[in-house]
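Just so it is clear, none of the values below were taken in a lab; they were calculated from the coordinates. Here the structure is a predicted model, which is why all the values come from computation and not from measurement. Cβ atoms are built from the backbone, for glycine too; each structure is taken alone.
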Structure I
Amino acid sequence: MRWEPNARGRLEQAAMQLIGEQGFEDTTVAEIAQRAGLTERTFFRHFTDKREVLFSGSELLAERMVEPVLAAPDSAAPLDAVAAGLAAAAELLEERREYAGQRQQIIDANVDLQERELIKMAWLSAAIADALRRRGVADPAARIAAEAGIAVFRTAFALWVEDADGPPLGVRMADAMAELRAVTAGAGWDRSASFTIH
């Protein structure tokens, strides 16, 4: 068996190029392998199917998020621990900004991939909630903090990929977390506003 240097990276690049040219549904594993100058067998050594080219980094992302949550000082509030995890995830993703933008365009154009992305987000939230529980945060606080963190992540990420020349993802994350804290503290809200349910 001949070892292909950086085969995974070449397959990812080929997949992104082809899907960008002809769409996700019309792109085959055989075409991806051919574009990368590799065999289908090599493709399946790295990915279970073509969707996994887009989602194979989920485990690493979860690991990067969870480690800082667990390592945060004992005195850190749940949201502060989550914020540390988001900052670490931002560093990881910032290294692949162009890829992240291309990937998001592909997902936005395919309903099945959007569903898969939502499942990934739910899985990330569960991983963060579990890390918070390991820190001694009880439910429902652990779940709420984790879900809030994922909301911050998704909001910041969307703004980041939409504006390629804008601030780094870490800045977007920090800004979105500040917005969350302001909302939960009631800052900037018109307390005199009333809502009537009929």
Structure II
Amino acid sequence: MIERMSRWSPDSRGRLEQAAYDLFLERGYAQTTVADIAQRAGLTERTFFRHYADKREVLFGGSHVLRDEMVRAVDEAPAVLSTIDVVRIGIEAIAHVMRARRTLARERQRLVDAHADLQERGLIKRATLTAELASALRRRGAPAAEANLAADLGMAIFYLAFERWIGEAEEREFVEIVREGFEHFRALAST
């Protein structure tokens, strides 16, 4: 029997995340319960719910890290930069955060693609990140319409780059693909 560890045990969240991914891949997302995840991690269900609202949140629990890093990068960008350059800096910051997690990102995306409720949660995550980016741009003084458009564009570039980055044949770093996306946008905008 697995010894239960208290809620204060080190890296409970990381252990829960790893256990969830392992079980989702072994058994399938729908067949895995919160109790299964907690047991595999050697923790209690109460500990699980201290970290996550439900099992699907395990797949989206890092959203706040991405948001915080993106907003920090936007807030710290030099004031002389154009709005689109500030967006690029914010999106590149997210790409840097994710760089060591390509394999996990691939596994996560396979799970999301296979379940409508996870796809819905993914769309909420995207909308939330877009709104946070637009808000950060408005705080910098960008007019609302410009901030909203630039945030939408930046997140579109991010998600297109993400799809390419998790592709099995792709070897480049995420940030390189993001930069290429912004260069492609600039080329389109100048025609």
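Out of I, II, choose the structure whose coordinates give distance in nm of label points 7 Å out along Cα→Cβ at positions 143 and 167 equal to 3.2 when calculated.
Attributed to the structure labelled I.
Assuming 0.4 is distance in nm of label points 7 Å out along Cα→Cβ at positions 159 and 175 as calculated from a single structure, say which of I, II it is.
Label of the originating structure: I.
So Kirkwood radius over Cα pairs in Å, computed for just one structure, reads 18.0; which one of I, II is that?
Answer for the origin of the read-out: II.
For structures I, II, calculate FRET efficiency 1/(1 + (r/R0)^6) of positions 63 and 111 (r between Cβ atoms, R0 = 35 Å, to 0.05) and state which one comes out highest.
Largest value of FRET efficiency 1/(1 + (r/R0)^6) of positions 63 and 111 (r between Cβ atoms, R0 = 35 Å, to 0.05): II.
If Kirkwood radius over Cα pairs in Å, for residues 95-134 alone is computed to be 11.5, which of I, II is the source?
Structure I accounts for this read-out.
If mean count of other Cβ atoms within 10 Å over residues 15-22 is calculated from each of I, II, which structure is the one that comes out at 20.2?
Considering all the candidates, the number was obtained from II.
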